[in-house]
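Given below, in the form of structure tokens, are the structures.
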Structure I
Amino acid sequence: MDAPRTPEEWTGQIEKDIAGSRVFIYAKGEKGAAMCGFSHRVMQIFNTIGVDFTVRNIFEDPNIRPAICAFTNWPTTPQVFIDGQFVGGCDIVTEMHQSGELQKLLEEPAASS
């Protein structure tokens, strides 16, 4: 097993992760195998609306969670990024889905870098 990356190394990886996928989720567990109810809920929302997403399991390295929380200044996971922008966690994504705001955001063309 490789040595854990430092939080600083993770900051660079986070920037690459969120730039590499329109919808990127930092979650507890893998795509299709969430390890907490909140992560499961967020993944289920994107599955329900038919939007592909990429997941990074925060359990793969002990420094991911502190790095992502520092990066967003948000204390909890899952953390959802759309077009490279932090959207929020489970409660916010759920509210956006229920109001139709999430679907509207995802209907817009992907932001160009």
Structure II
Amino acid sequence: MSSFTPFKKLHSLEKRKSLHEELTRNCPDSFPVICEKSSSSTMPHLVKPRFVVKGKLTVGNFIRHVRARLALTEEETIFVFVKNTIPQMTTTIGELYYKHAEEDGFLYMTYQEESVYGN
């Protein structure tokens, strides 16, 4: 099993800022999002955790994209978090970005399965 290195540790702040500038120059109506597995999750890591997302896309629709990349079945439930909070499904990525983007220009999200909450 290969080890996983988080995006922030893989790339310096300057490199991340440069990537942000490149992405926003090429897609000015979209937002760069990094979505990585929560450290407490048993789900697989996304091979490509970087997304370029239209600002009007809702969290619910974004989750569909994450589910597709993970090839989850309908029975498998995931939650996404922004700064340890579950955003409402109807919130847009643009709204989250303007409230929670970090200094490098990326919005960071994590995902994990439902069972993490231990029923």
Structure III
Amino acid sequence: METTTPGNRGRILFSLDGECVFPFHYKNGTYYDCIRSKSRHKWCSLNETYEGYWKYCSAEDFASCVFPFWYRRLIYWDCTDHGEAFGKKWCSLTKNFNKDRIWKYCE
């Protein structure tokens, strides 16, 4: 299947079977998970620096938790609700949450 890239009309660079690359750089941001930018559905880059090659994300493509990870002065080997106002479990998407502050809620 061929289509145009989000925000890059006319270029046919869509893939059905490519592998998402995380993190990837798109415009002025660094992304550790699938994004919804100029598209109805979440998508990811197939290159470390977005060059127009992309695909829509499926359940397998979303970023995974990174264990162990540092949060404050502790090392976590599993999802935690520490520091979360609503009591929901979360995890870091990098080894050092204190530095990177990239996270997601756990399933």
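Please state which of the structures I, II, III yields -500 when helix-only ellipticity at 222 nm (-39500 (n - 2.57) for each DSSP H run of 4 or more, over all residues; to 500) is computed from it.
Details: I: -13500; II: -9000; III: -500.
The read-out was computed on structure III.
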Among I, II, III, structure where distance in nm of label points 7 Å out along Cα→Cβ at positions 46 and 70 as derived comes to 3.7: III
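Bear in mind these aren't lab numbers, they're just calculated from the coordinates by the rules spelled out. What you are looking at is a predicted structure, and each value in this text was computed from that prediction instead of being measured. Cβ atoms are built from the backbone, for glycine too; each structure is taken alone.
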